[in-house]
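Chemist: These are the structures, in structure tokens.
Values quoted throughout were computed directly from the atomic coordinates according to the rules given, and no laboratory measurement underlies them. All values reported here derive from a predicted model rather than from experimental measurement. Cβ atoms are built from the backbone, for glycine too; each structure is taken alone.
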Structure 1
Amino acid sequence: MKKNNNNLLNWIFETFAIRISSHQKPFWYTSGTIGPYYINTHFLYGSEKKAIDLLSFIDNEKENKLTCPKKLLAKTYENYKSDDIYKGVIDEMCHFIKNNIELDDVDYISGGERRDWFFSLPISKILKKPHVTIYKDLDTVITYDDNIEHLKNLNGGKVLHIADLITEASSYERAWIPAIKEKGGQIQWSVVVVDRMQGGGELLLKNGIKSFSMINIDANFFKEVLAMGIINQEQFEMINEYLDNPKESMANFLKKNPDFLKESLASDSQDSKRAKLCIEKDIYGLKGNILE
């Protein structure tokens, strides 16, 4: 198992790209489930505010598919030159790519809408490779130096896809792989900042794609975080149980802590909606048992 980069670990927690809950109050997710951590890899752009502002910029620009990549590259590269954390992350990724992939074999770098672009565009500039911008509707635009046009044909080109995060690789399967294949190319490598270790890497391998990640979210990751003093033993134990069995561990938490659900339902935050969804779906099979 690889040893994680301590610089990247520090940046992840400094920007809150990963948030870890207390052992007494896990996070509510939009699905109505609960869990001990949140991952927002795009916060490595420098901060949560900067990342949200960039997403807003993308949303305002992406309708014009030909100009969006050039404007976004200018904006991200300016941030690369001025933000030490973002520059550090991009430089670490470039170094990682050079050490793990033969650059001469890479014809293109691609990134998918939207968060992939935080990383794929500046990396393509630094590594001097044409960038394929993939939109959710599978439309593609190619950018190289000052040239930008709708992609016509990759002519068998080999593509390195760069993403912020991989979970089950559903976006790859639904959009990124087909979009590249449709234009006569093939994604041969994938490099992500964070792999949630939920089967995405295995799916990519089945599609003939070598999968690489800077950080793996597994027990070893949290052992390092514990050793660094970022979390305590109680948090680590909750996370470990969650990694072993997310549904069972959180069902047990709710059984032992019935007030947590009651307080969530009574809150003024979005937690109330998510708690109600949890009950409506009976996600943890506890209906009638903890609300009596």
Structure 2
Amino acid sequence: MSFSLPQSLIDRLEEQFGVAKARQAVMGMTSRNVTLRVNTLKSNDAAIMEIFRQELIQFERSKGLAHAFIIKNRKAKELLNHKMCLDGLVYLQGLTSMLPPIVLDPKPSEAIADFCAAPGSKTSQMAAMVMGGQRAEGKVGNVNISAFEPNFVRYQKLHNTLKIQGAEFVKTQQVDSTKLGAMMPEAFDKILLDVPCSGEGRIDADDDSSFETWNDATHDAYPELQRRLFTSAYAALKPGGTLVYSTCTLDPNENERIVNWALSEFPNLVAEAIDLPFPGIVHKETKSITLLPTKLYEGFFVAKLKKID
């Protein structure tokens, strides 16, 4: 392992996953092709592929992910300045980042919440999924999606993303999500809890800045916040509702151990099996999945839980 990663991180990955899988994870911590999602609120796959062809943008569909494309010969900066991105026809998003909304599977008839919503990638994806369901049924009925973010700057980014993506119908609020359970008890059918984390799955071994804040102190701070957010989300979830917990880290203290804690803390919360389009490490007790980083996608963790009546 010749990358300039912290040795303590490599040691923990070897202890956690074994030498072979740790090596796989480290080799996957590299720069990768840009991926994007077609915004079906404003466009469709055929129209975007025609733009690709006209402008000689080399692309590949992502297997198993609807409306997702891998771009072979453009950098992120080029695409962010492209008209199709500026107009909200597409959204640059990692493939694994698209998974939590798919696992949550929001429906038009449900009250949906994104507890840690900024900058709006998953919120806008859910908006397209739900409104797409309405349109497919020939309806323009109410869509009940709420997005929450405490930080003012990040809240403005969330608001701007939803505006560009044509998802202004999403209700937004600048609020500390650890307080939402008390403010809105049993208000939501489905909650996406994509929590702040140490971001190990996004590390690029060729870019020291991507792990310059990685240290024990930052790691120790996250689990406490994640438990507080989980407690709040549980209180805000209706009986019979579904909660998807996700991170972009590999740290078990922020992943399966948080889910284990939640299952112990809340007896009427049960883990549900997940089916993902990418191979991952299944944690049997929690039925959650860790995806190790590859040259195609970032590392990620996803768990699905149901609050029984």
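Chemist: Using the calculated result 1.9 for distance in nm of label points 7 Å out along Cα→Cβ at positions 227 and 259, pick out the matching structure from 1, 2. Present the calculation step by step, with values, prior to reporting the outcome.
Modeler: Details: 1: 3.7; 2: 1.9.
Matching structure: 2.
Chemist: Have a look at 1, 2 and say which one yields -10500 for helix-only ellipticity at 222 nm (-39500 (n - 2.57) for each DSSP H run of 4 or more, over all residues; to 500), as calculated.
Modeler: 2
Chemist: In addition: If FRET efficiency 1/(1 + (r/R0)^6) of positions 67 and 115 (r between Cβ atoms, R0 = 25 Å, to 0.05) is calculated from each of 1, 2, which structure is the one that comes out at 0.55?
Modeler: On the way: 1: 0.80; 2: 0.55.
The structure behind it is 2.
Chemist: Suppose Cα Rg over 2.2 N^0.38 Å works out to 1.08; of 1, 2, which structure was it derived from? Walk me through the numbers on the way to the answer.
Modeler: Working: 1: 1.08; 2: 0.98.
Considering all the candidates, the number was obtained from 1.
Chemist: Here relative contact order in percent (Cα under 8 Å, 6 or more apart) has been calculated and equals 16, so which of 1, 2 was it run on? Please list the in-between numbers first.
Modeler: Values: 1: 16; 2: 19.
Checking each candidate, the match is 1.
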